[in-house]
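Input: structures, listed below.
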Structure P
Amino acid sequence: MCLFGLIGVMVLLASLAHPFSLLLDAAGVIAGLVLAKLAIDHTKFEERTGGLFFRTHIWIESIVLFLFLSRIVTRLVMIYTIEKSSQSPEQLQSQFSSPLTAGVFFLLVTFYLIYYGNVLRKGTRMRQKAA
């Protein structure tokens, strides 16, 4: 979790020079916070024989997974079409520095850090109460 946060900070520092990218990064963070809050509110913890388990809200997890996979597919299609075209290296570079990718990345970073940090905190608290 710390490594994921560190990567997020490094990407954020790299985007400080580009205001539009920074705007989409902030939108990704806000969307990640909203989705994490919804997921936290709908998470169910269960104590069963053998340990403590949790169930996430399937639709929220599906939305996050869909955003991630759709962005990867979009980038792969873009790479495929660029390979078939005859563009200059400068034009290719502009195609690969998409602020939207960074926005989706920050949505994922924020969601997973907040959500799973909360799951770890609640799980630890529940185990301490049981002991």
Structure Q
Amino acid sequence: MHALDVLGDPVRRRLLELLVDGEESAGDLGLVIQAEFGISQPAVSQHLRVLRDSGFATVRPDGARRLYSVDPAPLAEADAWFDVFRGFWEPKLAALGTELARGRLAQKKAATAATSQDSTTHEINEEGDH
């Protein structure tokens, strides 16, 4: 199964998100996925099997529990596949970042000018009261 087929499923993406911080038991993963997606434990097990069989996750026994963790190698392969396409969106994202920074700077300047104007008006009002 191609990496994008594996990652295309929202349940499998969520399972990988849950595993990013470290090992989790199949039972704990199942509870979260069942609550969020409303699927059965056997369905969760099927998704875990796809992740394991495709190399995205590894599993190790710990007594009666099965602990899952992320294997980063297939994610690196998927990332490499996207390299070809990054040229389409990176310049646009960089331009967006520049525009956002300009907007923040303009807001900051406007806020500073308004504060300065308020304090000047306040000082003039105080002088007029004397």
Structure R
Amino acid sequence: MNCFYHPQITSVGICKRCQKGLCAECLADLGIGIACKGRCEARVKLYDEAVDYSIATYRKAGETHLGQAIYWTIIGALFILFGTRSEHGDAFFLIGLILIVMAVWNYQSSRKLMKSCRKPRAGGSEEGKFG
């Protein structure tokens, strides 16, 4: 593949935004990839910031689900406890069980979200989708 802007020169890389072949003179190395010098640099940096923000948001969602799991476990346990000591205990006991099921679901969701955001291990193997 040749440079898009200098067709007579062999390209040394491809722009992360527009996918055009670039020679050494036309590329800007951003540390996160290369971009067309003076054309795509700002957009590639913006894309990288957006990806970093998305990853941070995903991690925060996992932490939030974990907090909800703890909350629903406590509330469910209280309902079950109250249900065992009340004359209308069946309803409270059932509500407590439903809350415990919600807690388990929230816990599993938090594990999935947090697992998908793990950083890659040393040696190049990835554990999650993001890193």
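Each of P, Q, R could give Cα Rg over 2.2 N^0.38 Å, but the derived value 1.33 comes from P. Taking distance in nm of label points 7 Å out along Cα→Cβ at positions 48 and 80 as the measure, the highest value among P, Q, R is held by R.
The greatest value of distance in nm of label points 7 Å out along Cα→Cβ at positions 16 and 56 among structures P, Q, R is that of P.
Computing relative contact order in percent (Cα under 8 Å, 6 or more apart) across structures P, Q, R gives 44 for structure P.
The numbers here are math on the coordinates, done by the rules we state, and not lab data. Everything quoted here is computed from the prediction, not taken from an experiment. Cβ atoms are built from the backbone, for glycine too; each structure is taken alone.
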